[in-house]
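Each structure below appears as structure tokens.
None of the figures in this text is laboratory data; all of them are computed from the coordinates on show. Just so it is clear, the structure is predicted and the values come from calculations on it, not from any experiment.
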Structure 1
Amino acid sequence: MLAAAAVIVFAYVLGSIPVAFLVARATKGVDIRAYGSGNVGASNIWQSVSKALVVPVGLAQIGQGLAGPGVAALLDMDEGVQVAAAVAAVLANDWNPWLGFTGGRGVGATIGALIILSPPALFAFIIISLAGVALRAIPQGVGLALLSAPIVAAVAAAHVIVILGCALLAVIALVKRVLANEAPAPDLERPAVYVNRLIYDRDIRDRDAWVRRGVRRTEDDRAARAG
């Protein structure tokens, strides 16, 4: 029991390391939450910091999700512990205690968890996500990929705990999409914002305007401080 608890705590602590935030601080001296999508993850590193850094940041976040379930599997702990470790890592990534409970979407950590929990679900996730990239509908592709994970795990005859774990990971990621890291701007209608967040992973449909709004906001803040 103590060993299982230790693995889950380990997964949470490792998942709480804000890799994208630290990389943005170290390389550009910026708070990544004020740029681009405001997301503390590899996708916003790509958009707002450095395309070259997206691979190491993405791999690190995948490792954060893989480590806890991987250790549980190596220690021959049951599926319940593996799922709990995966969920702990993703929760720490999404609502990071070191960043005032802001964070990323946990997609990288979820990918890492699926490597251990259900390789068939991971394969389906990758295929559907790549289809989204090809169709220039990345948020929709990732959303469908997340929803496919428990279905594919069930078809692959995974343990019921693993199926439920895949479903919970999908719910966590989509809930974080809707909640994001901040409340909608006062001039935006709330229902429309939440629908846009769920489908497009942003508050408005215009992607370029959404990415640019972070830059404008930061420039305005600097001007206000200078004034």
Structure 2
Amino acid sequence: MTLQKVTYLLFVLIFVLSSCTSSKKKIIKQPYHYPNYSIIKPAVSLAPKRINIQKLLLSYLGKPYVWAEEGPDAFDCSGLTYNIYGKMGIIIPRTASEQAKMGKSITFDRLHYGDLIFFGSSSRRNGRITHVGIYLGDNWFAHASSGSRRVTVSNFLKETTYRKRVKVCKRYLSQDERKKYITCTVPLKKMKVVDKRYTSPWKKGMKLPRKAVP
């Protein structure tokens, strides 16, 4: 091998190594800023069972409402549902309006534990989805409430306004837990998910934003 070829190969090797090094340096974790619209996919750690929905909800109750957060320390309404189902390996969209496009449509009187309830304006003409909660049974549902500023439970009989705002109910997990309803009839928007290496979610000890909704 001539000296010229050796020099050329060394040049190529140095270029490749420097490119790898520079690409690694590009991974800069962004500090938390409000609102943080980066979507972090939850790690699958539980089987798709209703008992696991209950376990997760119990661990999340009382945690603060922070717009655009999907946990584990703070949530908005769709971030809560995205996290719970995502941890069970059922991947759903991040926003309430997109989540409502998926699953099996059911009537309000056929709601079962773990089904999702989507809310909007009390006006029948306005079909826009603005909120989502998880049905618990006996007219109770859990949700990350911007009004209460925390993950909480509400009752349709005690807070009748919520009943008037129900737009659609969806089921992702069959009652016998053997089937997943994750198909949709309407095209979903593309969802960009980032790694924790790139962004920081809201964490316990950070200041809460003054406004629930920016």
Structure 3
Amino acid sequence: MPRRHASWGCETVSVPALVIVIAGPSGSGKSRLSRRLALPVLNLDDFYKDGDDPTLPSVEIVGGSAIVDWDSPESWNAADALATIEQVCRGGHAELPAYDIATSRRTGRRVLDLGGAAYFVAEGIFAQEVVAECRDRGLLADAVCLSQHPLVTFVRRLSRDLREHRKPPAVLVRRGLRLLREQRRIVARAEALGCRVLHPEQAYAEIRALVDSRRPTG
């Protein structure tokens, strides 16, 4: 399989595959875009900490008592996620945790195998946290943050979370209203950490063009 080259500064690193990072607020369309791209997908939300982890942060939300702040990067295992991304880039496969959001715990393991693919997607609400390190290690092909109107994102997120019974309805509504107010800050942080801010349709077109332009021929 041809090796892909990522150049950052004066250093060039050769790896068999590169990662395309897709960040964005919860409900912004990351999973849908990942499916449309038809690339292998690493779901970074599977690296959440278990619900009984004593290091989980909490947050006060209007309308009720404090809850676990699942929207804080401190609720997530960044080091494990980054190590797995590098393993997939360099070895083409890795064993991943399977995380159940409804019960807030890891429920098993699964294997991601690229099958020779030159690119794969890593998506999740904390995806922006790995962009700089992936770039420094020569693993990054692209990094985008999806952004739509906050009300569109709110409705999509709440509909999905209620349909999937992710948390009690009252918690989902309170969390959703908080994220509605904070969406612009979340997107700005992702941009500051190295993501290009794009509408999902624009992101699809640009990433598809990137993948197609570097597809091996002959």
inquiry  = With Cα extents along the principal axes in Å, for residues 68-163 alone coming out at 41, 39, 18, pick the structure among 1, 2, 3 it was computed from.
reply    = 1
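Of the structures labelled 1, 2, 3, one was used to calculate semi-axes √(5λ) of the Cα gyration tensor in Å, for residues 132-171 alone, giving 23, 10, 4. Name it.
Source structure: 1.
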note = One of 1, 2, 3 was used to calculate helix-only ellipticity at 222 nm (-39500 (n - 2.57) for each DSSP H run of 4 or more, over all residues; to 500), yielding -23500; that structure is 1
message = Tell me which structure, out of 1, 2, 3, gives 13.0 once mean projected area of the Cα convex hull in nm² is calculated.
response = 1
message = Out of 1, 2, 3, which has the highest value for relative contact order in percent (Cα under 8 Å, 6 or more apart)?
response = 3
